[in-house]
Structure P
Amino acid sequence: MGGMTAQVVIAGAGPTGLMLACELRLAGVDVLVLERDAERADAESRAGGMHARTLEVLDQRGMVEPFLRAGRPLPGGHFSALPLDFRNLPTRHPHLLVLLQRRIERLLEEHATRLGVRLWRGAEVTGLRQSGSGVEVEVEVLGGGPQGDRRHGDAGRRWIGAEYLVGCDGGRGAVRRLAGIGFAGTSATLTAMLGDVELDAPPEHPLFQERREHGTISVLSFEPGWHRVMTTEFDQVAGRDEPVTLEGLRRACLKIAGTDYGMRSPRWLSRFGDAARQAVEYRSGRVLLAGDAAHVHFPAGGQGLNLGVQDAVNLGWKLALVVHGHAPDSLLDSYHAERHPVGARVLENTRAQTALSRVDGHTTALRATLADLLSLDDVNARLSSMITALDVHYPMDGGRSVDGGHPLVGYRVPDVELAIGTGEVRVFELLHQARGVLLCLDGGAQEGPAAHLAGIASEWAGRVDLVRARPSADVWQAPVVGAVRPPVALLVRPDGHIAWATGARPDLDGARAALTTWFGPARR
């Protein structure tokens, strides 16, 4: 096996793989990231922004500030180029953060390095075999080694042993194929081209999007000195091997917009379609999938990168508990159960957005109707919460936990201020170490729920923190749910979702059931 092992091997050093590596390493897991490309592709940036829920999960780990400093906030997004207003969403980050993927990856890699993640560039996964006790990963080495470790730097093929392998290697990556996992969905119906170019005569608006007779065109100003130009032509699908050239993009712009905006000096050119496919299973034994390896779709609404990062945050703490022996292997089944429906919903809404982008008269009439509906606050809030993933809900029933009937169970916990002692703390600050939080909001009363729950929490010490506090507000605001009174006690998972909540009379059996379900058996 080439003398190298890791508890978890991750294939792919994109945003999903790097975020997952950070989550695992924070929990003390020995993780090795394999990246096929020998050098970071700094000229290429597929995604260009981060939505509110992604900013929240970074905030939950205390790592959001570098991203906020590097990006540019916009007060809204869009649904098929129909504007959405994010400013009234109940979050500390009610905006889209414009930030190119290459900069997101650099910031995540820097954080992963600080945590001690091993990253091996120039190492491509070419085979795997798994057993009941582990997985062996065949790697073709192009040169170099993990963090420059030349002991493993000779080119050739070798095997790496691990307990689990996670494929974060994209829609055409090897791990899903090698694991024999199906990729079901719909084929492409259109051709889109993208070019990061300099423009001599750009549109006046920095976010220009229009539908014309022969297709759609977008011209976006991400950074000074250059623009991202995107064209879409319907009912034609380019061959996979057809070259992508500046002249091809120029012809598409002239056909659709009647001008090429004086484009020149391309940094990056690409072509893609609206194929929408999803892995039939996110898990096969000791092999799991996340990010584009698990789902691909048209980049409508800027959801792809965000979906992958949120996959990683759902999976990381569960995989760490299993690797450390605190929870049974069956906990990993909840990853597919929770994230597959979320991915399926994104595929559906991107299909809807591409259908709404078509340039015939019937679609134009439909768009006018939807634009009118979006002037209603409730409609805007509903679609905005979906695009930003603030409304994601995980069912906590089926014997997994007892919710006490509180409407917030299954949703992400609001990041409210809490009074602790003589100071204040935000809820997200309690999640920085990626442990569960059993939060008692009775103000530390001697006979309150905390008095009963403290002994229970001690049985999960090291996996769950008991926090006693007083809520600073009598009402919490949440997407979809609206205004609700806070529970008296609640269990918050490391990914920020509420697994259990109770009123003034603590449901101790429910607390134990939820703790056992999500954090494994109590200590003996």
Structure Q
Amino acid sequence: MAPPAKSSLPASSAAAPSPSLISAAQLIQSTPPGKRRRGWDDGIPPILRPLVRAYLLGYASTVAPRLATLLIQHLTRLFKKHYDTEKQESTATTSPTDTFLASLIRTLKGGFGWHRFPTFCALLAGGSTLLEVPLKAAFDRLAKNLSEVAKRRLARWIASFTSAYLSLAILQSKPSPSFTTTTTSPDGTTTQTQLAGRTLDLTLFALTRAIDVVVGTVWNLHRQRRQSAGKWTRLEFLISNITDPAIFALSSGTVMWAWFYYPSSLPRAYNKWIDSAAAVDSRLIEALRRCHEGTLRYGEETGQADLLGSMCKDFDLPPVWGDPAKTIPFPCEIVHMGCGSSCEYHALSRFVRSFKWAMTTYLPLSLLLALRNPNKKAFKRAVLSAARTSTFLGTFITLFYYGVCLARTRIGPHVIGTGPKQRNLIDGGVCVGMGCVLCGWSILIEKAGRRKDGGLFVAPRAMATLLPRKYPKAKEWIERLVFAGSTGVVFTCVLEDKARVRGVLGGLLAGVLNH
């Protein structure tokens, strides 16, 4: 376990000086002499800079991944065509280059839609800064008893709340085929109904960040009072340092439980990524799911022998091992999928394979980032960073699988029992639960900064598994209120003191919103 680091809870709030709010005209003017900024947006009026920055950031995050995928696909087609010696002439009537250009133009145009994410980002950031000016002026006239700090913060929160509510409403107004249901009445009439939930992940992300800001601020004030009184205990110190790893462990365990038993509660892309990282035979997952559902029971003939029986044949194992009516329980060697009978050796082999898989993903990305300032030190740091992250991911996968083996073979039978009912209990959820409990603690391998970013990244996805992915459109206003209120808290805090919004997001929002 890594040695305790300094508390990653946000520092106490220190009200940052607000920009001059004497009049909107003064804000729109160029930067005063002596404080001239140097940057690509230097020629843009200060009040409009958040809007422009947010739009470009949203456009880049929307279009760049699609452009990368399009380019890779195009290069792959060209490579196959060049080295295809069997097909001398293409039967296609359209040139691959023409198809690529058409797709490129369509992708670039796709980011400019009114209901798209870039517009949402621009209205969210730009609206909050533009509305702050008249709101502050109104408070100066109507609420003279309030302090300047209170009026500034209240104006910022209301402006952020309003812009967040309206921008999310615009984003939600875009129809989506995957959130459209078709019902047929007895007389043959079909009716299409729009469902909500497409922006649920975004709302939960904002909610998680707002909770983190509020709880972190309260805890920090508590810590300051206790330390000044000389009453700060080791338990409180431990809580400060273990909170981020615990959030990640709990959240990632929840996500893994959902991936195993309720995959429909996760986004399709998330399921696909976990499938790739887990590298597990789908028949094994299905067998454990049937144990969980009660359709596969030990000591009973329920017609489930063919499921793991076919898997045993593929891995040169006795087919009878896959028959739950005859073999209680099915041996861990089936879980190991050809790695032998040792649970420890299987765990080690899992780590090696997962580490290699992760390095092929993270090392190129780290080296690409190092090209921004190419030197020996930067490349060494990139390799070490990729190795650390790959070690974390390899340990995550290893702990999950070894947790399953601990519950099935090493510990579970000695604590729960070895009878058919006890074995049904172990394979019906205890073994997967043990893996879910253990895997997330691999985050301790990462640095403290990445621990908090990891926890805040996974927590919204864990929360989403507890909520329906789709819900009636009539209740969409509740989601907007949650998003708007949460965004108001986060935006206000980042403008007052960006350190109160932890992780990379704090610096990113400060760079976008400050004008």
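What to note about this one:
- If helix-only ellipticity at 222 nm (-39500 (n - 2.57) for each DSSP H run of 4 or more, over all residues; to 500) is computed and equals -21500, the structure in P, Q: Q
- Answer label among P, Q for the case where volume of the Cα convex hull per residue in Å³, calculated from the coordinates, equals 260: Q
- Here mean projected area of the Cα convex hull in nm², for residues 100-411 alone was derived from just one of the structures P, Q, and that gives 20.2; the source is P.
- Ranking P, Q by relative contact order in percent (Cα under 8 Å, 6 or more apart), the structure that comes out highest: Q
- Comparison across structures P, Q (criterion: FRET efficiency 1/(1 + (r/R0)^6) of positions 332 and 356 (r between Cβ atoms, R0 = 25 Å, to 0.05)) gives the highest value for Q.
- Comparison of P, Q - label where mean count of other Cβ atoms within 10 Å over residues 60-67 is highest: P
Rule-based calculations on the coordinates, nothing more; no lab input. Please read all numbers here as calculations on a predicted model, not as lab measurements. Cβ atoms are built from the backbone, for glycine too; each structure is taken alone.
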